[in-house]
Structure 1
Amino acid sequence: MTAQSPCRLYLITPPRFDVAAFSRQLIEALEAGDVAAVQLRLKDAADDDIVRTCRTLAPIAQDRNVAFILNDRPDLAAKTGCDGVHIGQDDVSYGDARKIVGGDAIVGVTCHNVRHLAMVAAEAGADYVAFGAFFPSQTKEPPTQADPDILAWWNELMTVPCVAIGGITVHNCAPLIEAGADFLAVSAGVWAHENGPSAAVRTFNERCRDLMASHKADTV
């Protein structure tokens, strides 16, 4: 998963859902506009349920050239043919995750609002670093609060892509795009959008294109 201009969407699944119903939602969302990745995030599910869900949802994403990433579990990501894994600071180490999923897989690392953690992850070889939370989240209680300045700092210093996460919606995403986020990680901001996930994906893409175009015009 590499950064491309403009900023791109990185969808995170709801914490609980009916797989059949969500599969239809996911197809509609992915066909509504550009999406870079989908992360399956099932914190309290049994391993067998995670495996079954991966095997249902991963082909939906991969058939549309969208990376399918599993949260927390490099072992199950490797077992089910996911494109990569996302790990937090309390999960397995980056080095262990890389050994499990292999050199060609994506490994992303949560770095909260700590610049040193991001530097360490990037130097170790992480494919992206994730900063947040930038806003209050409907999905989980964030342990840290991040400021868009950290995205600008990272964008100026490093080439490893950065992901902004935490309570992001079509209404509050502009400062993150302008600060240099390569990806916007969004859950409720898409799945709970008042006009549905497809409308949310279209609007996010419009925001990204318009703000990037405006930024380029300002720098000419």
Structure 2
Amino acid sequence: MLNDILTTGVGVETRNTEADDSLLWPAERDSLGDVVEGRFRSYVLGRRCARLALGQLGVEPQPILTGDQRQPLWPSGVVGSITHTAGYVAAAVARLGDLRSMGIDAEPDLPMPPGVVQRISRPEDATWLSSDADFGVTDPGRLLFSAKEAIYKAWFPVAERWLGFRDAFLEIDACAHTFLAHITVDGPLSTLDGRYRVSDGIVICTIELAA
């Protein structure tokens, strides 16, 4: 799906659930700290995907450490994003000269747990969430969640500060499978364009911010 909707960069994905320390660089293991098994597996496979993606850009293998906001610290001159959900791990990277930032997020195409949509949505989101449009997802709230995760991942490297779920609202084009995010707080970005796809039980959203 990533290759279908990303215009620039490389997407790599895996459904391999085997993960062990041999796939990590020592500095990455130290950067991760003590985490539960599920988080460890996602981290290992995410870094593996990221290194394969970087290799396709001609970037030499190297550790991808974790910042103080749990963001990947990419090599100089590279932007990227990593996502993971049950049975799906992916990374996308691009040269900084091609993109300023990017964000990808994958979620299971399943109903959202009760109460979550109310906590992450703004009144403006209700217009499309309550519409009769066919977004191609089991639950439009899942699309909302995934898109807002991708928004944050694209926002943070540029703004270098937190963005909450209720600091943005969406307009969705169900026919084109695109969305427009409106940022409601002061910062370097006021809108972000995104795309989404649904396939094999996975919802994935992407944002690419041009250089």
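The table that follows gives values for the structure above.
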{"quantity": "Structure from which 17.1 was derived, mean count of other Cβ atoms within 10 Å over residues 57-64, options 1, 2", "calculated": "1"}
{"quantity": "Read-out helix-only ellipticity at 222 nm (-39500 (n - 2.57) for each DSSP H run of 4 or more, over all residues; to 500), computed value -13000, structure in 1, 2", "calculated": "1"}
{"quantity": "Given 23.0 for mean count of other Cβ atoms within 10 Å over residues 129-136, calculated: source structure among 1, 2", "calculated": "1"}
{"quantity": "Mean count of other Cβ atoms within 10 Å over residues 49-56 from the coordinates reads 16.4; which among 1, 2", "calculated": "1"}
{"quantity": "Structure from which 36, 33, 26 was derived, Cα extents along the principal axes in Å, for residues 41-144 alone, options 1, 2", "calculated": "1"}
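No value in this document is a laboratory result; all are computed from the given coordinates. Just so you know, these numbers come straight off a predicted model, no measurement behind them. Cβ atoms are built from the backbone, for glycine too; each structure is taken alone.
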